[in-house]
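Multiple structures are listed underneath, in structure tokens.
FYI, it's all coordinate maths here, none of it is from the lab. All of these numbers come straight from a predicted model, not from anything done at the bench.
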Structure P
């Protein structure tokens, strides 16, 4: 199971390789669980080829189940130089200026070739500062290595300094934190209150034979002699063994120094609670110290305290005036854009009106024609319907015909006429009876026309049903 990608991975970069540790919350409250990975430098894989080294580190992180997008980097003491300076009490700006002048005197290469930062803490004599410098070339190579591993560098600090600050304090007073490595030894001197005074690299190892042991013992004696005198309160000596030295060698070192040393272990002497650390965790203790520290590093070569603060070019009234001008410009721009959009919409509507103009004229002509024709039908008098119904009842053969047609205002109709025979008149009466639109159909009379004519005369009355 991979750890959370939100936790940054800590990288300790030395001349031998890169050791990586990621800390994530464990099952026990307040405890951390560590995942570790390592790459070893070779002629084909080194900081001189940071992109290739970064890809190799990325593969190792994946194999170890470490998922991260950010990293904090600790450099070994072999790539840093440190100077301790004492200054009188001063404010932050004055102290920064004094440390900058001291850095220019101490390091001839200057800021063009060196990245520098300092650690300052109050002391009895004023302000105790520790100035550290690292080659910019190394900083750039480490950044490129992290980029090759798909990591974003948050900070670059001193690995032995981070370990010393994360080592638990057994008793008040000065102490020396020693980290025994496979190719060298790193020494950090701390005064009471954990203010660092020295960060040194000794090119000697405990397992390198009598010559290197003598060199290591001599350097440690000089360090101990410079930080405290032998007596009632001897300087504490805390030793981290990441090289896996034999216990007899450690006992011999304590004997030759003439004072006891505290052999530190990851599960008991690191200022963070670890869940079931592995026996191999001591080798990764520097990276573990970086990974478990939530505070910002004491020294950060990427975000140096020596960098002057950004000065404001404009005062507050000018800033507010610029903001007001910006708001007015935005409003004017919005009005111009709105006017342009409305004009475009108007042009679109006008084009639509032009497209429908012909249809509109045709519709007007149709309405005019319909209105004119309606005058022939809408005001038609009701007696025309009576005449229509009566005409429909008379046969077209001509053997019965009407001679008069009278319609009263109440739509009562009297039709009189002649027929060649009486049956023809009765046929007309039957047709009028069958017409549902007529009512009160009556035959008033049927009689001989008189004289020598054989025709019959008749009169029929009926009424037109009014629409309900």
Structure Q
């Protein structure tokens, strides 16, 4: 046993010195995630301009924002199946090209129904992204680095949220709202080509060393042929496992809160706090910039804790509990803020602590899925979870237009943060095994 331990330590050290192919893949994945979010958040930044030009109300914009999640949610399970069947290289490459094309076509929209059709199309084409991320991380990154790796691609959703407001606001001010969709859509097409040329499974990667391959497979059972031993679970049975049921419901509450933040912060700052388009472009990016650094910090903190002996269950319970309960407190403080400065301050505190805990949120499918099935588990996780995201824009739009205003909408976020936090901490995060027949 001592010899095995020493051998593993040597393998880990050598892997870090010889090659870092796993981090190239993670960074490429993270870049795609950032573009994915820019292409969905650009609509939120353009919302005040579109409302004025097309005479659309708050409730109508809520429907358009939610329309993305109608198709995104429905397409999630087929996306998981396609990932298991064809792999992330083909599925994610095609998806990137498709969602970039749909985004560029928004420039030719002439009213509510054309916007509606393309928002639905964007939901379908973006649906494979996060299940693919989980699938890639599960086979490319060992458990000891998985929280940080997951935090990198997940925090790039915050990067998308951080860069979208100033970039899109600048393009709208300089060249109009149509060009903002053309530019951000083209970014996705370029990334898709890069992904198709660069991605390989670990065993097939042309530049990976033997020591790095052994390092990333250290948590798996290897057969005599050198392949990873797999105990597959049919997609139809995944939802029968309590750990998945609890995790997906908790994720639905998490996504409700996150979706309100990414879609309604720009409008909230302009309509309630009185900021101009340019002021909003800067102010709306601040909470997301804070979130980027806090999520990366969370990934490092929780990976270090794991290496010191904490269990995966301890990591996920603690991280998600801190993020969800801390978010509830910060949102309450934002509701009580008496100026735009303090509103942005507390929104930044909310996004920061929320993201710190969320460094764990997309490690969960990779933790519990059998080897190679994180795409399917991630599909179920995202399918159920996105019912929260589906209703968030509509409910928020309705409440914001009612006598309750944005404070009423934020009160719902507080309640869901608490409920989601409770579900996350009362769960166990262990790798699934097939049930006895």
Structure R
């Protein structure tokens, strides 16, 4: 990622009058003056940001379990997240792991604000401007969506959202030390939906091309499906998922013929269901690649959900129970992705709540046909059984892709238990059902800078 202060300086220049930034300011600093240059800024600052600022998400879920190994520094840094401490940034034995997601995501929002403001006056065609604005509105909506699901109260209903705590909305296009307060959950979701609608409208006025390093109309439809699923607006969630599935531009990855080995990754350049990739997924702080002994491994609970005939069982993690879906160093592997299988999973869940649970199971079997040898089909006896099977398949298919924590928040915030081992001793930590610890506290450095912002206080862990 480019140096943040250099980028902020460039963005500050963009807030000046048009004549001030049409020409280069020096031989080594070219201020954007065309739409294509702004698009490069968007790509470098947000889409290809090589910092995994939410690497702690996985260890907070039931998909990982601690192992008493030799990487004590890493284990101690993430201990506060793994055990759902009141202040998770504070690890064990003076180790810390600062939460940088808040700052990174608001930096992305600020960058988007500038680009949206300046694009109309930049040199470029209407087609180029529409494309850039469509991508920028999409990425701003995505940033708010991540923020609200990290630091906002879980969404329960439209009525609850009118009073529940969300996150601040930043409309600034200049660098100012403003003090922001939280908006309601409803206002933030309205902002996300407004940006996403604007993105979809503009994408419709551009020519579609398949380019996984930039969002597209199909990606915006998939995000809209996810958004409405989270808001329990199931008909809209289904309709947007239909838009992705029915255009047949993408195909599910057939693991029977993919030829994946222990040296390849599921999230790779040849995967035909990947629609958009961005950022970085890194497990470097979770385990040591060079050692059998790791800090946190794939949990036995997750592994038990995969049958012996499930080809994902040998593709998603390795023989030492280390995640093997991504690589942060292999150029053939991507980071965070939007992919076709999520559209099927979103639609299946929506169908259950719309009373069409038999059709939901059909969608699940469509995925399973490409993943499982021999008898891949499952059945359900009633709506509740169908919902449980849809949620189980979602957990299997999307594991390690940062969906699980957000899914747990919207699936009733169930009780979780983690064991932490230390020199042979074991201590159990419990995250109670519906706990406030399902919401992260605002990072400490932000609270120190902004004394008026309301923090959602988590209980002390026993």
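Check the numbers for percent of Cα pairs over 32 Å apart across P, Q, R and tell me which is largest. Mind showing how you got there, number by number?
Working: P: 62; Q: 34; R: 40.
Greatest value across P, Q, R: structure P.
Using the calculated result 29, 18, 15 for semi-axes √(5λ) of the Cα gyration tensor in Å, for residues 213-364 alone, pick out the matching structure from P, Q, R.
Details: P: 81, 26, 12; Q: 38, 17, 15; R: 29, 18, 15.
Label of the source structure: R.
Hey, relative contact order in percent (Cα under 8 Å, 6 or more apart) derived from one of P, Q, R reads 13; which structure?
Details: P: 13; Q: 28; R: 19.
Answer by label: P.
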